[in-house]
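Following are the structures in question.
Please treat every number below as a calculation from the coordinates, not as lab data. On a predicted model such as this, the values are computed, not experimentally measured, just so you know. Cβ atoms are built from the backbone, for glycine too; each structure is taken alone.
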Structure I
Amino acid sequence: MTTRFADRSVLVTGAGSGIGRATALAFAREGARVAVAGRTASSLAETVRLIEEEGGKALAVVGDVADGQDAARLVRTTVEQFGGLDVAVNNAGILGTPGPIADTDEQDWQRLIDTNLTGTWLAMKHQITHMRANGGGAIVNISSNLGTHLRLADLGAYAVTKAAVATLTRAAARDHIADGVRINSVSPGPVDTTMSSRPGENATEKADRMRAQVPAGRAGTVEEIAAAVLHLASPESAFTVGADLVLDGGITA
């Protein structure tokens, strides 16, 4: 345990697995009180268990960021339980069903927009409202190298939402830095989670594909993404505003 975020209250959405869980654990290891949010109670309970097992303090809040009332409640509950909100990480997102743009189902398109874009906006809206009234804070949104930096066949709908998240981040950063709210984003490439695996692909096949596709020769780890998030959320990045930090092993270099 270290103290870079001692006495800080942090909210992480999509914290039931993958990048969100790793980020919540990383904040707790550096002294933060962490509210972990998501739609699945059992997954959040496991994240809380892992944090508390290491001596950290955590709270699970079940909710859907695509629902405005839930997005407000996540912030309200964090503030009520921890006395404030200093850092927020908006990680909740879905991949959707891959396919060409013209073949994308209208309902699947809307789900992607609702969760990845509207959910990020709603979460930020309530986070910023609290932060600007209480001395400021830091927000890190999880975007993707797909979108602003890269397009791939059959992932166009997902890329559109993540490009929008990156633009939303920059727009909000300009709007609210004068309020003391510092906003940035992280754009991972392929990370060693289930989201980056192809249907039926085993670990060896995935590793071979990563060696062929990624200049660094491998997928990123959730811990590497978490470390970047903590850096952007920390006082070390006090002059970093509206940045989009790409972590993709050189794919878009």
Structure II
Amino acid sequence: MGYQIHQKNNVLVFTITRPDRRNAVNYEVMDGLDEAVSLAENDHSIKILLITGEGTQAFCAGGDLQEFHGLKTQEESFGMLSRMGGILYRLATLDKVTVAYINGTAVGGGCEIAAACDYRFARPGAKLGFVQGTLAITTGWGGGTLLYERLPANQAFRLLTEAHILTGEELNELGFIDQVLQASSADELIEQFEPVIQKTGPVLSAYKKMLTRKWIASDLKERMASEIYECSVLWESEEHHAAVGRFLNK
């Protein structure tokens, strides 16, 4: 299985377990993240949903290009993009605290997953980048729209258009990464959230709803849907397929 879900006290931990594929997202991982969000939604004992990747090399390398390279048309890609985008919208608006522990490289869709979370912690030396532009597409899971909610517009725009890979330390200075710290496991990271865990679930939920009401009023769901559609149009271009082909043939 490409993921694991376990609960430690009031924290639900979702781990992508595909280190041989740099923890890239495939349909199985999508199903697992969907399951984790549903568990967090329905279990009142859960206060935090923490997402990470197995090992020390990669948090998530985005979508699995080998699996998704078979999607050629706008219609074919839209099904995959909108499914993951719907999951990330649910993750972003979940009335629990959400945390990404970026234990290694996070590129492309991996950064989109991180952008959907309330907190982003990174292991020292971790590298991150919204690199979709190098593949002749845009962010396609709604992560670009979410990035604009996390950073000032000029900083988000620069990260998206330059498509550079930066260190967690650099992104900490920009404010995308909340803290750079060494944790040997997700369980160890949980200790950092003791002040949060001490609060009651209804208090945490109420504060999160204040944020999501703002997003609902600003049509976040519709803005993410527009992003997903625009990516699907670019997906079927010759430029994108050629870029993916070059990447896979490295």
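General remarks:
- When distance in nm of label points 7 Å out along Cα→Cβ at positions 103 and 191 is computed for each of I, II, the one that comes out at 2.9 is I.
- Top of I, II by mean count of other Cβ atoms within 10 Å over residues 79-86, largest first: II
- Computing mean count of other Cβ atoms within 10 Å over residues 127-134 across structures I, II gives 18.4 for structure I.
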